[in-house]
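Colleague: These are the structures in question, set out in turn.
Computed from the coordinates by the stated procedures, all read-outs in this text should not be read as laboratory data. It should be emphasised that the depicted structure is a prediction, and the values quoted were computed from it without experimental measurement. Cβ atoms are built from the backbone, for glycine too; each structure is taken alone.
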Structure 1
Amino acid sequence: MEDYHKETKIVKIRANVIEDREATMARFLDGLNRDINNMVNLQHYIKIENMVHIATQIKRLSKRKGSIFQ
């Protein structure tokens, strides 16, 4: 998740794209696996960093327990 977030930041900088916080968070969510996206949407977050952390935790949990999305 952190790598995905860093890569999107780099692409945005290279393309000279300026967007507000909500648009950045929406774009990040849209790029996530649908099941992880749904789980992140159930959580409370304010900043993109919170979303990245939540998505990382969900992905780690799903790998540890097999798959919570079955």
Structure 2
Amino acid sequence: MTSVFHPDLYKGKLALISGGATGICYEISKQFLLHGASVYIISRKIENIKKAVASLAAETGNKNIWGSSCDVRK
């Protein structure tokens, strides 16, 4: 799928995404990466974060992705 946005739209920016390891937020993380952003995802389950970081880096070619466990409800 092609995007109407410039590939470097978010170059030099950092996106902090809660719940970025699964579901809709996973795709949001992916789109930020595809458009040049660095991404830091937080989620409750570290296993999901590790899988998502590896998968998103492989899918997008953007290695500027990190994650950690965090419960935003507390």
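Colleague: Quick check on the output: 18.9 is mean count of other Cβ atoms within 10 Å over residues 25-32, derived from one of 1, 2. Which one produced it?
Modeller: Values: 1: 15.1; 2: 18.9.
Label of the source structure: 2.
Colleague: Using relative contact order in percent (Cα under 8 Å, 6 or more apart), single out the structure from 1, 2 with the greatest value. Please list the in-between numbers first.
Modeller: Working: 1: 34; 2: 30.
Looking at the calculated values, the largest one is 1.
Colleague: So, one more: For structures 1, 2, calculate percent of Cα pairs over 15 Å apart and state which one comes out highest.
Modeller: Details: 1: 53; 2: 48.
Biggest value here belongs to 1.
Colleague: Further question: Which of 1, 2 yields -11500 for helix-only ellipticity at 222 nm (-39500 (n - 2.57) for each DSSP H run of 4 or more, over all residues; to 500), as computed? Display every interim value, and only then the final one.
Modeller: Details: 1: -21500; 2: -11500.
Among 1, 2, the structure yielding -11500 for helix-only ellipticity at 222 nm (-39500 (n - 2.57) for each DSSP H run of 4 or more, over all residues; to 500) is 2.
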